[in-house]
Each structure stands twice: as structure tokens, then as C-alpha cells.
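K.L.:
Presented below are the structures under discussion, each in the form of C-alpha cells.
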Structure 1
Amino acid sequence: MTDKCENNLINPQWAKHGYIQVYTGNGKGKTTASLGLAMRALGRCWKVLIIMFTKGGDDYGELNSFRNLSQEIAKNLTIVQAGLDRIVYSDNKNESDEKEIKKGWELAKKAIKNDEYNLIILDEANIAIDLGFIDIDEVIDVLKNKPEEMEIVLTGRNANERIIEIAHLVSEINPVKHYWDTGIAARKGIEY
């Protein structure tokens, strides 16, 4: 049986130009949207890197799903967690958070420079930048000099205006109504 991805790599079907996408805002669904995009790209045999800034730990439904992908699809996916097993805010950030996030950023820079992937998702990168863990000038330089065909997605609240300015697609997800406001806690399978 012929590997479907091998056939697609001989005749790539993706567009010749890659764009910079940003999913930001205070509403729910930024990571969810980017992971849906990852699944779509994997279904077209793209090589995908997901770096999850500020997210450590093992209790994420998406990680369970990705671990159970077919071998044919899974060989094109790399996931890196660049955060501790907690939520990081401006009032609880520490050197350990910074160390993990900077390791993830170094990996992202290397992957972008070496043109190793078709799609790179920098999940919660906007938060890492906003908290001062990743230098905005460096991010702008890396994004402006990305390989022509590479698609890069940045997610998270508080997207920097300079990133919004150079991005090709920006979606701001704003809450209209959320059950959290009534005291309902995050639910497995929906929020994580």
C-alpha cells in the first residue's frame, strides 16, 4: 500500500506562500482554532510543529488525541510543551517559567530558521511576549524573516500591536456569553 503522504510530498498541494496568523482576544477558542488548523494540515501531509508556551503537564485532551493519531499522520507532528504545569499570570511568574518558555522559543527559532516544518503553531506565544518572557523585537525579526512557504500561527490574549501589524490574518475572539461567568469550572474534554 502506498503512503498517501509520500505521494503528496512528491506533488505538494499546499499554497506556495505561507502566512502569519494570529488568534487573540479574551474569548474561548484560540488554541482550539489553531489545533483544528493543525489537524487540517496534518490531513494534507504537512509537517507541523506545535509549541505550547505556558502549558506544561499532561492533562490536556488534545495531547491524548495527538498521541493516538495513525502512524502515518503522527510522523509529521511534533509537540513541545514550554511551560510549567500551572497557569502563569503577571503576579505569579518566576524564573522557572522564563526558563521553560525561553527553551521553547529557542526551539521555535531554530525550526523556523532551518525551514523544518510547513506549519508552526506558537500556542500562547502572545501571553509569553506580553509577560516579557520573549523579546518582541526578536519575535518580529524572526517572523519577518521566516521561510516564504512556512505558515506560522500565534495564539493567546494580548497580541502585541506590532505582531498584529505584520500578520496576514488576525482573528479576535471576544466573549459574548460564557458559562464560566455563572461559576461553572473548566470541563475535561471542552476546556482541556
Structure 2
Amino acid sequence: MTIYGYIRVSTREQNEDRQLIALNEIGVEEKCIFTDKQSGKDFERPQYKKLLRKLKKDDLLYIKSIDRLGRNYEEILQQWRILTKEKGIDIVVLDMPLLDTRRGKDLMGTFLSDIVLQVLSFVAENERINIRQRQAEGIAAAKKRGIKFGRPPSPVPDNFYDIHKAWREKKLTLREAASACEMPIGTFYGKARKLENTN
């Protein structure tokens, strides 16, 4: 039997230390811990796939909480079945002692862990939906306050207005005008339209 650990954080900026400490405390070796820095919306994650290939019957997998496994209700249930039924491994969810497949392998134990798994999987997906909604609301509120997102627009070069005039008078092609301003064609055209709309 090999003991593995799986860690997931949603973005590269997030810190996985809390999960790593929890796995180290129960004795999971560093070489047996697989970490993905990716959304939990699906299971298309490189380290998770690698872990799946390594797992053998009777191995043990620790995860800190069910939402670290994923945040898609249907897919969490499907992966849980793959891991426990097809692969024949045991899973321990540290934050939820009821989700420990080593205990209660009788009908009642299986029934209870299935109910808990379904509830927690639902909560995990629901939280993902809420996070996205809160992000959208936050962005909308920030835009209302005049906060701009994305890179600030680059200033136009000194020769832009003369080049723009020559282009509009058909003395230059769009490509030539953009090249003279050292801009991509799309950028030159966008700035030209903005200038014309302002005037």
C-alpha cells in the first residue's frame, strides 16, 4: 500500500501551504503529493491525471477537503466512484471524518458516506457558482465606480494625427499608416475610429 496526497489551489497566486502542512502532519511523503494550480471545474488537471495513473488497489489517498478534489458535483461523484470502485483505493477527507472509506465498509457505512459525499459535492459546486457570481458583481460595481480593467491604452505617437489625415485622404494604405506609427493594423484602426468618434 502506498499513501498519496492530493492538493489543489485555483490559481498560481494561491498558496497551498495549509494543505501541504496537513498532509505532512499525517505522514504523507513529499514525493507522493501531487499538486495542481488549476480550477476545480473539471478534472482535466495534469497532476491529478498523473496521480490517477499511479494509484493501485489498496493504496490510500488523503485530501484536505472535498472541494480540493473538485467543484463540479457530477464529476466529483464520478471520480469518487472511479477511485473507490474501479481503482479500489481508500480515500480520507481530512476536514470531514465521515468521508473515510477505510471505516464503515458495511451497507450503513457506505450509505452514510455516500450521503455526506453528495451533500459536500453539491456545496462545493454551489460555492464555485457563488464565487463566479461574486466576481461578476464585484467587476460590475468597480466598473460603475469608473475603475478600468486591462492594460492602460498606449499613447499615440506624435505623428499619429498627420498619418491619420494622410490615410483618410487615401495618400497611405491602412498597412502603411499603421507601419508609419509603429502600431499593429488593428490598433491603428481602433485609435483612428476613436479619434473620429471623439471629433
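Read the figures in this text as sums done on the coordinates, not as results from a lab. Values in this document were obtained by computation on a predicted structure and should not be read as measured data. Cβ atoms are built from the backbone, for glycine too; each structure is taken alone.
K.L.:
Identify which of structures 1, 2 gives the largest calculated value of distance in nm of label points 7 Å out along Cα→Cβ at positions 65 and 137.
P.N.:
If we compare distance in nm of label points 7 Å out along Cα→Cβ at positions 65 and 137 over 1, 2, the biggest value is for 1.
K.L.:
When you work out distance in nm of label points 7 Å out along Cα→Cβ at positions 97 and 153 for each of the structures 1, 2, which one comes out largest?
P.N.:
Answer by largest value of distance in nm of label points 7 Å out along Cα→Cβ at positions 97 and 153: 2.
K.L.:
Next up: Quick check: 10.2, 30 is what I get for Rg and Dmax of the Cα atoms in Å, for residues 129-168 alone, calculated from one of 1, 2. Which structure matches?
P.N.:
Matching structure: 1.
K.L.:
A value of -15500 was computed for helix-only ellipticity at 222 nm (-39500 (n - 2.57) for each DSSP H run of 4 or more, over all residues; to 500); which of 1, 2 is the source structure?
P.N.:
The read-out comes from structure 2.
K.L.:
Comparing relative contact order in percent (Cα under 8 Å, 6 or more apart) across 1, 2, which structure shows the greatest value?
P.N.:
If we compare relative contact order in percent (Cα under 8 Å, 6 or more apart) over 1, 2, the biggest value is for 1.
K.L.:
Here's another thing I want to ask about it. Could you figure out which one of 1, 2 the value 13.5 for mean count of other Cβ atoms within 10 Å over residues 57-64 was computed from?
P.N.:
The value was obtained from structure 1.
K.L.:
Out of 1, 2, which has the highest value for Cα Rg over 2.2 N^0.38 Å?
P.N.:
Sorting by Cα Rg over 2.2 N^0.38 Å in descending order puts 2 first.
K.L.:
Using Cα extents along the principal axes in Å, for residues 33-144 alone as the calculated read-out, with 56, 31, 20 as its value, let me know the right label among 1, 2.
P.N.:
Derived from 2, not from the others.
K.L.:
Given a value of 3.6 for distance in nm of label points 7 Å out along Cα→Cβ at positions 73 and 89, calculated from one of 1, 2, which structure does it belong to?
P.N.:
Computed on structure 1.
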